[in-house]
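What follows draws every value from the coordinates through simple rules; no lab data is involved. Being a predicted model, the structure only gives us computed values, none of them experimental. Cβ atoms are built from the backbone, for glycine too; each structure is taken alone.
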Structure 1
Amino acid sequence: MNFDLIAFDWDGTLFDSTKIIVRCIQAAVRDVGGTVPTDEAAGYVIGLGLMQALAHAAPDVPQDKYPELGARYRHHYMGHINDISLFEGVLPMLAELKGRGHLLAVATGKSRHGLNEALHAVELRGRFDGSRTADETAGKPHPRMLNELMEEFQVTPQRTLMIGDTTHDLQMALNAGCASVGVSYGAHESAAFSALKPRCIAHSVQELRDWLLQNA
């Protein structure tokens with residue numbers, strides 16, 4: 001194997017949640033009286049920690065309204081939690097990778113509570129060997145999530161692969177000294193990926209699975 005540890009982003013990479021997150025960000029900003037961000041602006045911040053993302057998407061909202069802004073986002077998101085599912089093909093891909101002996105992890109901008117709820121909702125407990133969230137480490141593109149996972153499993157950067165749908169994911173991999181793969185079916189346009197030197201840009205879960213089985 002070329003990689004012992006494969007770390008996945010969550011939203012937009014494994015979980016088909018991008019459009020709903022964009023709508024929830026827009027609704028939360030509207031609720032607190034801010035200028036509603038465009039779809040592109042709201043999508044750009046997916047993958048960042050929640051408050052970092054909301055502050056970037058709503059620069060005219062004063063800081064004293066951030067707690068309310070965060071609460072309104074969570075309210076809208078939880079209202080749609082049952083509308084979100086894994087991308088087709090994710091579960092068998094993860095099973096194949098585990099069967100080959102790879103360590104699998106999640107490195108996400110979600111909160112620990114949010115990730116645990118998602119893992120429970122889609123019956124993924126036990127599929128991953130480890131995970132890190134933005135609220136318990138540092139938000140992307142800071143490399144702390146990957147650094148902690150590599151330390152936990154005693155894996156070097158050269159043997160670690162990060163997979164994500166945003167430039168934040170790929171920049172985090174670069175910052176940690178790891179290889180990366182970008183997926184184009186999530187939040188960010190893949191045209192921005194090339195400068196961050198991913199090994200591959202996959203345009204579907206099937207393409208991602210095929211590349212991993214051949215190259216990981």
Structure 2
Amino acid sequence: MKLAAIDIGTNSIHMIIVEVISRRHFQVIERQKEMVKLGAGVFATQRLSDRAYQLGLETIHRYVQLAEQIGVDEILTAATSAIREAQNGEAFMNDVVKRTGLAPKIISGKVEAHLIFLAVRNSIALADETVAVLDIGGGSTEAVIGDRHEVLFGDSLPLGVQRLLDMFEGQGPISSESRHVLEAHIQFAAQKTLDRIREIGFDRVIGTSGTIRTLGEAAT
């Protein structure tokens with residue numbers, strides 16, 4: 001059985017196609033990623049831009065055509081922060097249905113956090129340890145703590161890269177003063193969640209997402 005999953009994110013739209021081997025095992029046979037930036041300006045205007053709207057539809061349509069060529073049995077589609085918050089997000093999803101026949105789901109931040117942890121647990125062999133997972137997206141940052149048996153706590157914070165960028169739209173490189181404002185905002189928004197994670201305790205931290213990868217590459 002072949003399955004395709006399309007993630008309609010705030011920064012990028014991903015598709016992965018797998019061959020299912022067993023209930024918990026699969027082999028990846030295709031990956032696609034397009035930096036559509038659906039969320040550019042959304043958190044300032046509450047609307048998807050015309051450019052992002054059209055490019056998003058075209059990208060999803062192209063993914064569906066590729067999936068059909070490969071012969072997938074089912075396509076699963078989920079949308080996150082930008083679509084949740086844009087006033088024309090529902091219209092976008094309706095156009096996806098009309099153009100592709102898909103029935104995308106708009107998932108909540110907490111569901112997103114839970115799914116991220118399951119993906120990490122599937123990719124990394126967790127020993128008898130508790131891990132904290134941080135995923136920095138375009139519209140939100142998911143913070144989850146759990147072990148190989150269960151999710152102990154998960155939250156979604158309004159601290160995505162694009163959302164924070166929209167706070168300083170048109171200002172160019174931010175000043176030292178603006179940086180301090182941004183740091184204070186992040187600390188305030190994340191404090192309760194971080195306190196809860198510290199209270200539960202963890203053995204290591206795992207970061208996911210393109211932003212984490214970029215930070216890692218910059219640090220090496």
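So if we calculate FRET efficiency 1/(1 + (r/R0)^6) of positions 55 and 143 (r between Cβ atoms, R0 = 35 Å, to 0.05) for every structure here (1, 2), which label has the highest result?
1
Taking distance in nm of label points 7 Å out along Cα→Cβ at positions 127 and 183 as the criterion, which structure among 1, 2 has the greatest value?
2
For structures 1, 2, which has the highest computed value of mean count of other Cβ atoms within 10 Å over residues 15-22?
1
On relative contact order in percent (Cα under 8 Å, 6 or more apart), which of the structures labelled 1, 2 is highest?
Across 1, 2, relative contact order in percent (Cα under 8 Å, 6 or more apart) peaks for 1.
Can you tell which of 1, 2 yields 0.98 when Cα Rg over 2.2 N^0.38 Å is derived from it?
1
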